[in-house]
Structure I
């Protein structure tokens, strides 16, 4: 199995919404973004699948060393080898890879967050940094597109947090800001013991509105000139926004069931979004 095949297999098996948005990219960009996604999955799996925190830290430290090796032209892991051509071709900085690892390590050290300000650092490291690198891979003319990428990454991570409240609580993690839980009269035990209530619904609705605001801000910041090149992010956003819609239609009942879209539905949304963006791009080119 080649490094690229390893990454392709890793991405395809994840069933993530991200994978469906990669299908419409040119070959070089597709190879780069799949390798980046595979890296994120590797370091995320270290934290989620390793029961011993000390062993997980050792593995993350190995990945830090591996990133250094990657930038010294001596990668050992298939994912790093697949990334080798991309880091120069798309100017992907070493610091961003290390920040992603730092974000994953936060899950070994911090199981709750006092405020949204505290949570924002985590979201930036595990999602916005990925968004910034993805923007480099997709290409842009206007540097304001990086602000779009930052906000879209925040929106994606907040959506993940809302969707996965019950799953995360099973690992003893609560990503809902403690001060906002208090504001809505929701206790730590309510979340850990999956006690659904009107207060929990109102809290999740509040988090959902924040996520929607980040999507809206991202869309407003994206220059029209870069919209088509950044279409993969817009495809992902369409899938993620539909997930939020489903959570809302289910009454924000995230403690009793995890809302997810079927692979066929994700593919349908991805195809429709890609088609829509292509038509929009053609209209813009005709008007130019």
Structure II
């Protein structure tokens, strides 16, 4: 079969929101070509080894392995990031957090010390560091394996001197000076970003993602707010006056997490931002100076 015929044949079995797109991405991976090349050459054919590789990949997809783990990389905020089953697959909705962070940092040139809490693949830290080159970022995660993936992504984009990686639960405690890029001593962060686990345990167990991506990166406890309670307990010691927090949230927990945040940051200015589907997706907390 030609590539065009393969895309038509493969797509229905991919069980994704964009099956034809994913089929063309898979074929581009097999052929080691850009996806645009696949679309421009629908008449091309796979060699016997390439066809065998495709059949193996399809078998893994049918076994429930997500496409990004098969490819070993995935696109996020115009970057191509390494992903493994040790990290959550970067989602388009997280780009809202990165966009807000970059806009604020570009408008605040004196604000350059950042924490990326629960960094996972490093998608937030790496994206910010690529677009705001003079930042200094501390990326934390409870998973050593996830931190290794994040380090690889930092190395891929030559950011190893801009991002430090620390294995810990939320943030280091007690507060101590941290040395980040180029010998800068950081005692407080101007910006704390976090895409924490936020799915309530019972709800997670009923979702297709359960068992396919790391539960450590998804399970937010009985009400989905346990990691936020930990963060709000530690953040006042780490956040600089006039600092900001940007937190991705579960769409149905906007009011609950806003209330929880006010318990700790009663004098802060807060906003809930919606994603492209109109659902609450990002909590912004702005401390007074």
Structure III
């Protein structure tokens, strides 16, 4: 049986206005899993539950095939975790924070940290408040690598980065997992990042998982339609659609593609952003008729 680095089973967390509902997914070595969904869908809450930063009502979380609740301290030694922004001790330097952080990890390797900083062009004498968003992400990754983390859990690591910095960070992610022993779970709303580096995705909507598995299987299950024939009789076949000027465009299940064969209808492979936009429009019944 293939081992798992992280397994979430039927996780439930109840807030007055929002709930996680039976959230389940798993990550295996060598995988980069993108955790996607609208703002407020439950991504950050799920990550906090994994790390026991918030209490959850029911469910089970296993890391490295052991119960997280019973082996939290041991398992956290093997996990690199970072929320979207580093806001603690902004006036301290990277080196000072490293000196504090290494006390918490029995396997912390200061040489590995310094090597990672050199690789990422991080000046360890800079204060946290002097770092760009991209540098903060690289700092978090350097810390994770320095205590030999086997699983990285990152909340919106590429948010706010310029295109060059984002590309650098995604290259780092790919290099981290290429040996097949480590994995990365990162939440994001930047679906183009997942097009570049993710092997798997987990899609959460309003606290519920609507897909978890291989990215390519998810993409292959949909087709994007551009209908210049403006065939209104097909509208009920779409997952959701837009009427734009003199044509219709929208998302369909790839299993019904034969119903859309027409010389004036173009069928294209969608990207993740198109799938997410049209699925969310469908589930929220959004209308923009003003």
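Values quoted throughout were computed directly from the atomic coordinates according to the rules given, and no laboratory measurement underlies them. Just so it is clear, the model here is predicted, and its values are computed rather than measured. Cβ atoms are built from the backbone, for glycine too; each structure is taken alone.
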Which of I, II, III yields -8500 for helix-only ellipticity at 222 nm (-39500 (n - 2.57) for each DSSP H run of 4 or more, over all residues; to 500), as computed?
-> III
Comparing I, II, III on distance in nm of label points 7 Å out along Cα→Cβ at positions 171 and 203, the highest sits with III
Identify the structure, out of I, II, III, from whose coordinates distance in nm of label points 7 Å out along Cα→Cβ at positions 163 and 211 was calculated to give 0.8.
-> I
Structure responsible for 0.85, with FRET efficiency 1/(1 + (r/R0)^6) of positions 43 and 267 (r between Cβ atoms, R0 = 35 Å, to 0.05) calculated and labels I, II, III on offer = I
